[in-house]
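Alright, structures below, take your time with them.
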Structure 1
Amino acid sequence: MSKDASEAFRDLRAEVASLRKDIAEDPVRAKAFEKLYEELRQYKEDFVFQAEKPLLLDLLLLYDSMSWFQERMVSGELSPDVVADNFQYLIDELVEVLYRRDVTPTTPGERFDRTIHKAVSVVATEAEADDQKIQKIVKRGFQRGERLLRPEEVVVARYRGGSR
């Protein structure tokens, strides 16, 4: 840091210290700053609440559906087919909540792509054409807009080149 910049920095620090001292010594100013900081805190909390509220309301709708589903299961009112249909409805409802937030499942591919997939297991294959082919999707991947949120977890085939 140059001498001029160093001196300017020292002067600025001294001025800030002086302002802090003036504020601390003046109860009217101190009270005004306390009020200002409290208003800023409240604005921040309100802003965060308003930003989160639509998502929270969507999640509450999903909660209501899950509660209804649980009540029906406990009461024994649902046959296995109806349970499967209702559970699929819950999954569809959750996907709808995600879509509202521009979150979509990644497009499934047949071949492993490390930019959107995470290999959680590898299985050997005797066919060279099956090398890097996705055998099973363990967890769906999701993206928001064009950005990957979670890679798809997959089982991948690996050709061993005739070694046994």
Structure 2
Amino acid sequence: MARLGPNEVHRAICEVDLGPILPLLPYLPFFTANPGGGDNPRRYSCDVVLQSQFPSELKQFVADLPLGGRTARVLLRRLGFRQSIPPHVDAWMPGEANWRRFQLPITTHPMIEMRWPDDGVSVHLLPGTLYEVRFDRTHEVVHPVDCERVHLQIDQVDATI
């Protein structure tokens, strides 16, 4: 499958069985990244688990995803109740490499949306569906409800899916 086209900001790739990882969630060592968000309004605080802290079952789960290529970065990102992510572009990712971003929603709510405001796109990413998403255009997460949102974020180089 080819990468996203110039006018696409997301696409569903495949369904994924979350059964093996759901029981792990309460035991994962989430920590707060960018506490307080700092002076930069485009930086935001959220809870994450880095790949180096993944238990072996979660590492194997990621390895078994049908992405191809080389995994450059993987993390679990958790947003607390009503915790949104402001509009931003992930400009830190190297432009010279063939980086692609994949999101796998694990826990979410139908009212939580990922948006690309400049493209006029809003979508609720369904749990258990692997998506490719654009990181190089302005995007945000709007989270207006009292529940946690947990996504597995995978950055791939030379993905073949």
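What follows is calculated from the coordinates using simple rules that are stated; it is not laboratory data. Model, not experiment: these values are computed from the prediction. Cβ atoms are built from the backbone, for glycine too; each structure is taken alone.
State the single structure among 1, 2 that was used to calculate Cα Rg over 2.2 N^0.38 Å, for residues 25-64 alone, giving 1.47. This figure was derived from 2. When distance in nm of label points 7 Å out along Cα→Cβ at positions 89 and 121 is computed for each of 1, 2, which one produces 3.3? Derived from the structure labelled 1. As an exercise: distance in nm of label points 7 Å out along Cα→Cβ at positions 49 and 153, calculated from one structure in 1, 2, equals 1.6. Which structure is it? Computing distance in nm of label points 7 Å out along Cα→Cβ at positions 49 and 153 on every structure in 1, 2 gives 1.6 only for 2.
Please state which of the structures 1, 2 yields -20500 when helix-only ellipticity at 222 nm (-39500 (n - 2.57) for each DSSP H run of 4 or more, over all residues; to 500) is computed from it. Of the options listed, only 1 reproduces it. Using P(r) over Cα pairs in 10 Å bins from 0, in percent, for residues 73-144 alone as the calculated read-out, with 18, 54, 26, 2 as its value, let me know the right label among 1, 2. The structure behind it is 2. Comparing distance in nm of label points 7 Å out along Cα→Cβ at positions 17 and 105 across structures 1, 2, the highest value is found for 1. Of structures 1, 2, which gives 2.3 when distance in nm of label points 7 Å out along Cα→Cβ at positions 33 and 137 is computed from the coordinates? Working through the options, I get structure 2. A value of 6.8 for distance in nm of label points 7 Å out along Cα→Cβ at positions 9 and 129, calculated from one of 1, 2, originates in structure 1. Of the structures 1, 2, report the one carrying the highest value of Rg/Rh (Cα atoms, Kirkwood Rh). Comparing 1, 2 by Rg/Rh (Cα atoms, Kirkwood Rh), the maximum is at 1.
Where is relative contact order in percent (Cα under 8 Å, 6 or more apart) largest, in which of 1, 2? Intermediate values should be presented prior to the final figure.
Values: 1: 16; 2: 33.
By relative contact order in percent (Cα under 8 Å, 6 or more apart), the leading structure of 1, 2 is 2.
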